[in-house]
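Asks: What follows is a set of structures to go through.
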Structure P
């Protein structure tokens with residue numbers, strides 16, 4: 001039993017049972033944002049999970065920042081396993097994700113960006129959804145809450161629920177179904193979820209082009225589809241590596257987005273500034 005309440009931290013806390021989910025966090029800079037991301041994880045009650053941080057920051061690693069160090073201590077005090085890795089030199093996001101995936105051994109892996117806060121209960125909902133659906137991944141598209149008053153009906157038009165089983169789909173950037181990407185702009189999913197009146201603790205799955213920032217994969221299915229090994233075919237300056245992995249998994253095993261999405265984007269400036277190579281155009285068009 002993990003202990004999260006005041007007055008209990010002095011007691012010995014046993015480690016949790018073997019992780020059902022390995023949470024994998026690539027990071028570069030962003031000490032404040034990473035601390036918030038870890039605080040969201042500390043508020044999750046289940047399933048059992050571990051955390052691995054792969055840091056490519058220039059200079060001191062981010063976990064030496066007091067706020068990050070404090071949240072690492074909180075997670076460990078809860079019985080979570082937290083692994084801290086320095087991974088240099090930087091060879092691009094696909095290689096960084098490949099490195100993290102190689103360290104995982106739980107049946108499920110959550111790739112979580114370092115600028116996302118998860119609301120309590122979000123990991124449990126995603127875990128229940130992927131177990132029930134049996135698909136390759138479940139994604140919680142990040143919501144920019146500064147856009148709560150910015151309703152965008154036209155961008156919400158591609159929305160379509162999965163009715164019944166999640167089925168494999170072949171989607172490419174030139175397909176009409178790729179237009180679903182607009183669903184994940186601003187706070188579109190927050191507005192859509194409000195209209196669906198989903199009960200507390202419940203969820204609905206919907207069709208996606210891809211999901212950025214917070215994606216729970218069946219690890220075996222991801223590895224079977226090649227994972228992120230394609231990094232060797234890309235220059236270090238690239239973007240869209242998550243698109244490649246998800247479209248491959250979706251084609252073989254299906255994938256879905258989840259509503260409501262309790263993944264909140266901290267809206268920090270991107271650290272991937274050179275997007276001159278779009279990975280999906282290089283890898284999937286071969």
Structure Q
């Protein structure tokens with residue numbers, strides 16, 4: 001097939017490479033504009049642009065995909081299908097209906113669950129045991145189009161947003177190739193979505209990681225994993241931001257207020273939550289690299305009775 005590929009971040013790259021490897025002719029890669037990064041403000045290519053250029057694929061980076069000039073540019077390529085995965089802009093009807101096979105989206109959830117921008121992280125935060133990828137025929141709604149194929153996987157006990165991202169990126173790449181094969185072979189079956197049983201998977205922001213110690217330990221532990229590696233979960237320790245990267249739930253309680261450090265042990269320290277202790281196993285403070293809690297305790301004094309608080 002002649003494919004216009006639309007995507008931006010790392011999550012999209014595996015699918016682009018899989019389409020090329022499967023023998024599809026990717027005639028154009030459409031991605032977000034370059035952005036400045038770091039203190040020097042040097043312009044950085046989106047991951048999809050880097051990969052496309054490596055394969056000699058033309059790149060188009062419109063500020064607004066719905067502009068008439070952008071739509072006219074896409075029409076030049078006479079593609080059979082558009083594949084869209086984490087592109088970052090809403091497509092107008094004119095683009096959705098431009099090619100014979102329309103726009104096929106690769107979405108990192110088992111639709112209709114977790115429509116929205118951050119389905120991977122919210123699946124971990126909400127304690128889902130199973131997640132997956134769905135390919136769908138895009139319509140004008142937000143992740144509401146007819147479903148084509150699904151693949152699912154079981155989350156590990158210590159699954160993080162980062163580890164699930166990588167697993168679903170690979171699964172999505174394979175599923176997209178399978179979906180295009182079904183379209184070509186005319187064996188594809190479309191299935192309507194029902195109502196979503198989960199809240200909209202809204203974009204993540206840094207404030208989400210500000211730990212509320214009144215929550216139960218199980219919820220905080222899932223938040224830590226879901227926001228690893230970005231934007232991370234954190235707390236205030238003596239006026240400093242302490243990022244927490246790994247923790248265990250301990251089925252104990254004390255009479256101390258939530259946020260109070262109730263035990264300091266060789267391998268970590270336990271914090272009272274709204275229900276249960278949270279044993280901190282890995283953390284990071286400003287100016288230092290991530291370290292296990294045992295190493296941290298050898299260099300810094302933490303006393304029982306110390307209270308960790310929210311930054312806000």
Structure R
């Protein structure tokens with residue numbers, strides 16, 4: 001990493017802690033209004049904690065995700081170029097390759113309104129194992145915008161001469177006080193595939209409550225949904241761009257106890273609301289084409 005980037009990061013009140021998270025470098029930002037952590041291994045935002053608030057993002061304390069292809073239950077992992085299991089090869093890691101390799105810090109700065117800007121990149125040419133797993137050359141960039149809101153934009157470019165079949169998600173773990181009391185609004189009337197019910201297609205009736213035992217891919221979903229958290233006394237508005245699907249996930253008590261990568265009761269402290277292009281919205285990324293997927297979180301307090 002070049003010295004200029006280190007200096008620019010230092011000027012922002014940030015530093016890189018070597019081998020701090022899952023034995024990989026971690027960017028730590030300390031701002032007057034918030035703190036944030038960004039993992040270079042997997043290239044994702046781990047924590048965003050405004051002053052005086054609970055973290056907006058959840059982090060599991062379970063070490064089960066430390067293996068090379070272990071799952072990581074914290075922050076905003078990137079699922080790319082496939083979401084879920086690989087369609088043809090069961091030996092491939094779940095949710096693609098992007099979250100299992102080290103990303104590079106490529107830009108540090110501020111937006112015109114003062115928000116912090118952090119840019120990470122992942123190029124297939126820099127990782128021989130990626131080239132073995134994905135035949136087409138590609139480059140990914142993440143632009144993280146951190147200030148009064150928290151935004152992640154994933155840009156994917158196909159650098160090969162062949163089209164790429166893409167399904168993707170920003171697998172956002174939202175931190176909540178109690179999943180039995182939290183509810184999600186904005187998806188009323190939307191059809192969804194219930195993966196916990198054999199892929200049955202259903203229609204959302206009313207708000208999602210409780211936020212428990214959910215594995216749903218919503219179609220025709222609006223670009224904005226709201227998470228109501230009476231325990232942390234806040235509402236979180238999640239806005240997506242470039243997505244045709246919204247995924248809502250929480251493993252529930254029974255599945256959480258079977259997993260080796262979550263503590264038994266941690267399912268109560270998060271629900272995932274994910275900007276995605278999945279199932280029937282899988283698409284071809286043409287040679288030379290660039291597409292973006294963005295998710296922004298805004299938080300407002302609610303009264304007693």
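Nothing in this text is a laboratory measurement; each read-out follows from the coordinates by a stated rule. Fair warning: this is a prediction, and the values are worked out from it, not measured in the lab. Cβ atoms are built from the backbone, for glycine too; each structure is taken alone.
Asks: Quick check on the output: 23.5 is mean count of other Cβ atoms within 10 Å over residues 79-86, derived from one of P, Q, R. Which one produced it?
Replies: Q
Asks: Sticking with this structure for a sec: Give the label, chosen from P, Q, R, of the structure having the highest value of Kirkwood radius over Cα pairs in Å, for residues 127-174 alone.
Replies: Biggest value here belongs to P.
Asks: Compute relative contact order in percent (Cα under 8 Å, 6 or more apart) for each of P, Q, R and report the one that scores greatest.
Replies: P
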